[in-house]
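Below, each structure is written out as structure tokens.
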Structure P
Amino acid sequence: MAKAENQIHFLGEIGQKAFIVKDNKVLMVQGTGEKYWDFPGGRLNEGEEIEKGLLRELEEELNITEAKVGRPFFAEVYNISKPPKFLLIYRVTLTNPDQEFTLPPEELSGFR
């Protein structure tokens, strides 16, 4: 077996995002001070389970309290920032599709 050139293990942040469809539309958010739109979510805290971390982020960002995290369908490492980021995108189902989203201004400037 050939020896790998770079044997340093990944050290960075883990980001988890939610792909949510409501009324046949994909939910996107815009962070405060950001110009791009993204899926809701954020970074995983140390010692936090991924599913619980994503649910925490959804509650913090949009007051989503009734959701089920499904399987991830996308993973990518981004080395363009320090520390590098490992991103996972999960399918998330709203278990109460009638719940209202709220927008904390310290987190987000908009959703659509």
Structure Q
Amino acid sequence: MPDGLEHDGGLPAHQAIPDTYVTAHDLSDLLSSASLKQLLACSREPLFLPRVPSEPNCGKSWNRFDEKALVGFLQDRDADVPFTATTERTRRSYRPAKKIEPEQGR
């Protein structure tokens, strides 16, 4: 709950004006915790995904996968998936694996 946000100002949700109101408060909170330069740098990075986004493993947390499965995720076309798999491997202290490019290229 961003500081200064009035609950009723954000209603009804998913409408342009209330969503803008809430977003402005969120951005204000973010800017009070980090510089604009830091926020922009962070926004250029891939996202850390808390769960696998695609089938057949959709919704499973990353800690459920062994080393071989994590290396398999390094081939995914979505940049967020290899980034998250690499982060999980680093957390487990595995040495870095070389990213395997798909046969058809980018």
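Here the criterion is relative contact order in percent (Cα under 8 Å, 6 or more apart), and among P, Q the highest value is seen for P. Which of P, Q yields -3500 for helix-only ellipticity at 222 nm (-39500 (n - 2.57) for each DSSP H run of 4 or more, over all residues; to 500), as computed? Computed on structure P. A value of 0.45 for FRET efficiency 1/(1 + (r/R0)^6) of positions 37 and 93 (r between Cβ atoms, R0 = 30 Å, to 0.05), calculated from one of P, Q, originates in structure Q.
Quick one: log10 I(q)/I(0) by the Debye sum over Cα atoms at q = 0.19, 0.20, 0.22 Å⁻¹ came out at -0.96, -0.99, -1.07 when computed from one of P, Q, so which one is it?
It was calculated from structure Q.
Computed over structures P, Q, mean count of other Cβ atoms within 10 Å over residues 13-20 reaches its largest value in P.
Throughout, read-outs are computed from the coordinates displayed, never taken from laboratory work. These figures come from a predicted structure and were not determined experimentally. Cβ atoms are built from the backbone, for glycine too; each structure is taken alone.
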